[in-house]
Structure 1
Amino acid sequence: MQSSSIRDWLTPGMPVQAARRSVLGLAASAAVLVALGSGAPAQAAPAKGGAANLAMVGEPQGLDPMVSTADLVGTIMQHVYEPLYTFDANWAVAPMLAEGLPTVSKDGLTYTIALRKEVKLHNGRDLNAEDVVASLQRWMELSPRGKSVAKEVASLTAKGPLSVELKLKAPYAPLLAQLALPSGMAAIMAKESIAPQLKDFVGTGPYKFKERRPDQFTVLVRHDTYSARKEAPSGYAGRREALLDELRFVPVPNANTRVEGALSGQFQYADLLPVEAAGRIEKGAPAVVPIVTKNFGFPYIVFNTKEGVLAAQPLRRAVQTAVGAGELMAAGFGDNRFFVVEPNFFPKGTPYYADAGSKLYNERNPQAAKDQAAKAGYNGQPVRIMASRQYEFHYNMALVMSEQLKKAGFKTELQVVDWATLVQRRNDAKLWDVYFTHSGLFPEPMLSPPQLGDGAPGWWDSPAKKSALAAFNQETNVAKRGPLWGAVQQVVYDEVPFIEVGKFNGLSARSAKLEGYTPAIWPFFWNTGLAK
C-alpha cells in the first residue's frame, strides 16, 4: 500500500466510473490484492528513541491474540508475539520464527518446520520447539481459526529442540496462510506463560508488554535483545527493529476526536478516520500526512444462524432480499472514491473471482422480502441489529439497513455499543440477530471472514458448507481451486450466514514526524521512528 495525497487519486477529466476503477482497481493477481509496500528507496534510517501516541478506534476487550479475531487486538499484540510465518509485501507467505518455508512430504501431509536459532523470548531464554508445540496446541483449542485447522491436523510434535513436525489428515491448502495471519494469531509464546487466560504476555516480538490501563492506554516497550531476521523489510516480513522506546496505544472511540488529535499533534498516528475528514486531513499538511490504504477490505453483516428470529434460513433470505448493498456503502463511505459495489468476493483478474450468487446481491426489494418473510412465518419479532459507532461506517450502514428492513415489514431494534462490548456480546447467541463488522481483503479465501471456519460468532454450519469447503481446502492447485471457490460463494449466497456488502479504501493519518511507517491493514510500528 502506498500513502498518497488525496488529490492525486483522480486524473483530471476522468469519468467517475473510470475514476472508481482507477482508485479501487484491484490487482490482477491475488498475491497483490493489497500492496503492503517494501519500503521507500534507500534513505537514512529513522531516529531511535521517543514514544508514539497511537489513536485506536477503541479499547481492546483483551490482549490474548489467539482468543480474539478483533483487528484491534491483532494490531497491538503483533508487536509482542510473532508467528512461524507471516506475509511479505506481495502477500506471499514468508518465514518469521521459522528458519524458512517448511519441508513438505510428497503426499502433502507432513510439514517439517525448522526454527531459527537463538531467538530470545521476553523472559531472556531461547525459544524452542516445545514452546511452539504448546502455543499451537493452545491456538487450536481456543482460536476460531485454530479450531478449523485442528480438524485437519493428525499430530503435532517436537522433533528435537528446533524442529516441529505437523501431520495432516488430508491435504490442506490454507495451512501456512492460517499460521501467518495477525488476526486470531497463531502466536508463539513461552510455554510457561501459557494458561487458559493469559496473565503474562511473553513472546519474541520487537516490543514487550509493559502496562495496560483500561480506557486509557496499552503501553509496549522495546525488547532490547530482540532477534531480528536478516532479510530486508517487506510487508510484515523481514527485519523488524524497535526504534521507538514506547508504543502507546490509546483508545479513542470518537472518530472526530481522532481527527482533531491527529491535526493538533496529540497523536502521531490515528487509525480509521471517517472519509468526510479527508479534506481536513489533507489541509493539515505538511504536519499531517493522510494515509489511504487502498483495497483495505470489505464490510460484512453477520447473521445469528444458531438462535433467534434469523436462525431459519428462509428469514435470512428475506432479509437478504430487503438489503440494498449500494445504499449501505454510500451511507458508510459517502465519497465514491472510497468504495465499490460488486457481488464477487474477489476482484476480476484474481484466481478466485466468481459471479456465483450475484443475482441475490443488492436486490433491495421490500415487497419481495415481505412476501418471503410472511411465507417463512415471520410474526413481528424484532431483528436485533448490533453495531458500534467506533467504526462510524458500521453504524451508518446499520441505520440504513434498519430502515430497509422496516420497509419490508420487519421490526428492528438497533443496539449501538462500543466495539469491545460488541466483540463480547457477539459470543452470546441469545443477545443479537445481526452485527456489523469488516475484514481485510486477503489473497487466501479461508483467511476471512472467520465465519468460513468453525465456531466463529454466527455459528454457521451445514452439510453444503462442509462439502464445498472440504473440496476447496483439499485442492492445492490454485488453478483448480478457483472454480471450487465459486461453489463456496454460491453456498454463502444461498444460506446467508453473512452478507459481504462491498469493498472499500481506508483512511488514517500520521504525523510527518513519524518516519518509516508502511501502510498496512493491521498497522505496525517496528522500523518506525520519530524525527528529532
Structure 2
Amino acid sequence: MPHAIPLTRFSLPSLLPGAALALLLAGCGGSSSQTAQPSRPGKDDNASGRGALLRNAPTRLLSLDLAGVGTQLNKFGPALLEMAGAPRCGIDFLHIAYNTVGAAGEPTTASAALMLPSGADAACSGARPLVLYGHGSSFQRKLNMADITDLGNEGAGRASTPAALYAAQGYIVVAPNYAGYDSSALNYHPHHIADQQAQDMIDALAAARTALAQLPRPVAGNGKLFITGYSEGGYAAMATHRAMQAAGITVTASAPQSGSYAESLDYEALGTPGALDELGGFSLVTQLQLVMQITAWQKAYGNLYAAPAEVYSPVYAGAMETLLPSTGMLNTLVADGKFPKYFLSNEMAHYAGLDAAQKAYFGTPAQSLMNAGYLGRVLADIAANPCPVTSALAPLACASANPMRAAWLRNDLRTWTPTAPMLLCGGNGDPEVSFAHTRLTHAYFQAHGGTAQLLDVDSPAGANDPYARPKTIFAYIKQALIANGDDPDTSDNYHGFAAKVACELAARDFFSRF
C-alpha cells in the first residue's frame, strides 16, 4: 500500500552532491510573490447527474502565497521542494463535492481537491494546463487531498506531491479523494473497479471545471489535459485514459505509475503449485487489501456470493463488507478480535502435504480469513481454464466459470491501445506492485500498434537518456537508505519512496514536452 513520500527522513544534500543536485534539478522553476485569489461557494442546490457540483462547493480551505507554499510544503521535508523545484506560484486549496456512481452504477457522491496556482509569475495566471491526479490505496476513510494542513489526515502527505510538482509550477490540479473516502456517501471503496474509477475521475474533472467557472475570477484551462497517479492512482489513471479515449475526450498525455494494470496477473498466480504454501508473506496489509477488493467486486457484480460467509470464516464474515475504509486503528484489528489471526485454514486441500513450519501459518476455520471450500473452487477454475496472462497478444483469451475469477479478468486493463502519448513508469525491483504489470502492459500496447513509452527507474542512465534525472535520483535515494541503515527493498522504501519520487518526477518531465 503506497504512502506519502517520506522525505522528512532526508534533506536532499544528504542524497545528492551539490553539483549533481544542480544538474538534476536544473530548470525546475523560479520564484515570485503574489496574493492568492478568493473563491466562493457554488450553487446552493442539489444538482443532479454525474459530475454535477454539489451545494456549498467549492469551499476554499487554504490560500497560500509564494512564501506560504514554501513554508507549508517544507513541513513534509526539505527534499520535496528541492526535488520538485522552487515554487513559482501560490496555491489555493479548494474542496469540491460532486455526484458520481458506485461500483454497481448506484448514485453516490465523492469529493476532490482543486489546487489553483496564483500569483504574478506568467506561469501562474491565465489559461493553465490541467493535471488529473490519482492517489494510491488507503484503508483510512479520513483522506482529503484538499486539506494539506491536517497532518492527521492521510490525504495531506499525498497532496504534497501534486502540490509541489504541479500546482506550485503553474498547473491546475484536480485530485479526487475517490468514492468511499472523506465526505463520500458510499460506505465502501470500489478499489480497482476500472469502469467506476474512471467514471469517478471524469466526474471529478467535470465538477472541477464547473467550479473554476464559478470563481469570482473564473479560471480556464488551456486545453491541455494530463492524467497521472501512482499505484492505485496509476491504475485509475490508465482506466480513465481508456474511458476518455472511448468517449472521444481529448487527452494530451498520461503517465500511469507503478499500477496493477495487468489485474489478473497476481491473482492467476495463486493457482501456481506452491503459491499458497508459504503464508509468511501474506501480511495483514495484503489480507486487508484482498478484503477491500472482494467487497468491491461483490458490489460491482453482485455474484461472488449470496452471503459473505460463503467466502470468509463465518466468525468474521459479517463485518468484512463494512470493515474498510476504516475510521479506526488497523494495527489492533487482530488483537481486538475484529480480524482473524490466520489467512488460510487447515481445511485447504494442500495442507496435509506441508511441513511443520509451513503449517504454523494455517489456523482452524474459525481462526482464518478465507473459506477453504470457496477458495478451492477458485483455484480449480484456474487449473481447468488456464489463462495466458503473460501473452503480449491475447493475455485474456480464456473462459472462467468462477465469478471471483471473472471479476479480476474483467478489470485487467490490457483491452485497448492508447492513441495519445503515454509514459509507463515503475521500478523492476518493486516488491509491492510487480514491474511485470508495467512491462506486460507495455508489451501488449506494442503488440497492438501502440507507442507508449516504458521507463524502469531502477536501471542505469544511458548516454543522452531523457530520463537520466529520475534514474539518478532513484539510485541516490537507494544508496542514502543503505547509508542510513535502512533496507531499500522494503515495500515502504522501494514502492512508497524511491520509485514514487523517481516516477513522479519522470511524469512531470514527460508532460513538459507537450
Structure 3
Amino acid sequence: MLKTLSELKLENSYLDFPENFYHRVNPRGLKNAHLVSFNPDVAYMLDLDPCKVSPSELARFFGGGEILTGSEPLAMKYGGHQFGQYNPDLGDGRGLLLGEVVNSKDERWDLHLKGAGKTAYSRFGDGRAVLRSSIREYLISAAMEGLHIPTTRALCLVGSDEYTMREGMEPCAKVLRVTQCHIRFGHFEHLYYSRQYDALKTLADTCLDRYFTECEGDRKSPLGEAPQANDLDTNNVDVKESESAYLAMFKAIRDRSIEMVAKWQAYGFVHGVMNTDNMSILGETFDYGPYVFMDQYKPDYVSNHTDHEGRYAFKRQPDVMLWNLSCLAQALLPLIKRDALVAALDDYKDLYQQAYYQQMRARLGLVVAQDGDDVLIDQLIQLATVQRIDLNRFLRDLCDLDPDNDTSLQQCLRHFSDPVAATDWLVAYTHRAALEMASFPIMQQQMRSVNPCYLLRSYMLEEAIREANDGDYRLVNTLLSVVRNPFEEKPEFARYAGEAPEWAGGISLSCSS
C-alpha cells in the first residue's frame, strides 16, 4: 500500500554500531526551501504515492530542517585514499544519514541528505551543497539508472534563497540520495588504519548479514577471535580460505565493482574522482562530482581540471578500481589471509576483460562470443580514438545499418573524418553479424535496447544549471524525462540526440562540481 510522506516511518540501524562509527547531528534548514524536482520512480521504491506527496512537504523535510518520524540523523565516520594518499580525517562533512525505510518488499533503503549542514567531519567546510552540483547529482543518478549502470538514486532536489561561496556566490540546495547501503571502502580503511580490529570485524559481519547473505556460510568455524595488533602483519588469524565468508564477500565486492567499471568504459563515462572514500561496497556509482559522458572518444580524457597528473583519466579507470580494491583488501587483512586476497586480486584483470567485452558485444548486437570478437571491438575503439568520434551516437546509428541500403551506410560513415578505414571495419562487422542466429532486424532491436538515443551530456547540464540559477527549473525537469528513458526515441527530444555544440568543449569541471 502506497503512503504519504508523513506516514513514512524511518529506522536507523546504523545506530547499533559503537558511537565511534558516527556523530549525531540534526540537519540545518535552508532559507525559503522549495522543491526543484521530484523523481516518482524513486518514490515507488520507498512505497511513496507520487500523487500524494506535496512539494511543500518535500521542501520541509528535505530542505527546511524538519525531521520525519523515527529519523535519528547521523554523520558517518570513514577514511580513504584521495588521489593516492591516505586521509584519516574524512567523514560525512555535508551529508546526513536520516534513516532507513523498509518497504513492502522488505527492502531497506537509506535516506541520505546532501547539503544538510556542518558535522563533526566538515573540517573547514560549511556543510552546504550548491544548486549546480546538486542538479548534476540528481540528474546523473536518474540517467545511470536509465542506462542500467549500477548507481545510487535521488528522490528529490530542493533549492533555496540561501547562498554560499564556491565559484562565486551560489544558491544552496539539498539532494536526498537513496541507496541500500552507504558503506564505502573508506569505512573499512578507517578502522584498519586506526587499528580498531574488533570494530572492523563488527562492520564486516553486519555487511555479510545485510548485503552479502549469499557469502555467509559458517563464519564461526573458520574465524577465531578478532586479531590483535601483532596479528596484522603476520596474518595469523585462523581462516580456512574455502570456508571464509569474508573472502567470499570481498570477491563479491570485486565482481560488482568490475561490472560497474566495465559499463563505465563501454558507455564512455568518466567518474573523475575515484578516491576510495567514493567507492561503494555494493558496486554502485557513488558520490558524483566532475563526471562526464565523453562527446568524443578520448582515452586520455580527464574530467576534473584539478587532477593535474591525470590519475583518474578515462582509460585508467579499470586500473584505478583494481588499486582501490587492493586498498580494501589491505584493510581486510585482519580477517582474510594475505595469499587469498592476492589471488582474488590476481583474477581481476581477466574478469574485467570478460565483463568489458561482454558489454561491448551487446552494444554491437553480438550475443554469443566468437573468436575474433575482441579484435573487432579493439579495432572499433582504435578507430574511435584516432578519428575522435562520438562513439555513442555512432553505435545508435549502427542499430539501423542495412548492408544493402546505401543511406544507412552513409548514416554510419558520417561520423568518421576518414571513411575508408571505417568502411573496412563496417564490412568486417557485417560479416561477423551474419554469423548470429537472430535475423538482422531482431538483432538491431536488441541493439536499440542497449544503445541509448540520449546521454546526459555536459552541455545539457550547463544549460539546465544556468536556467536554474535564474529560478527557472523547467529544463531540469525536462532532462529528467529525457534520461529516465534514454533508449526510447521521442521527436520532442530530438535536439538531445544530436551533436554537442562547439562551446561544450570549453566546459571545465572540478571536485566542487
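Here is how the numbers come out for the structure above:
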| item | result |
| --- | --- |
| helix-only ellipticity at 222 nm (-39500 (n - 2.57) for each DSSP H run of 4 or more, over all residues; to 500) from the coordinates reads -10000; which among 1, 2, 3 | 2 |
| Structure (1, 2, 3) behind the derived value 18.0 of mean count of other Cβ atoms within 10 Å over residues 194-201 | 3 |
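Read-outs throughout are calculated quantities, based only on the coordinates presented, and are distinct from any laboratory measurement. These numbers were taken from a predicted model, which means no experiment stands behind them. Cβ atoms are built from the backbone, for glycine too; each structure is taken alone.
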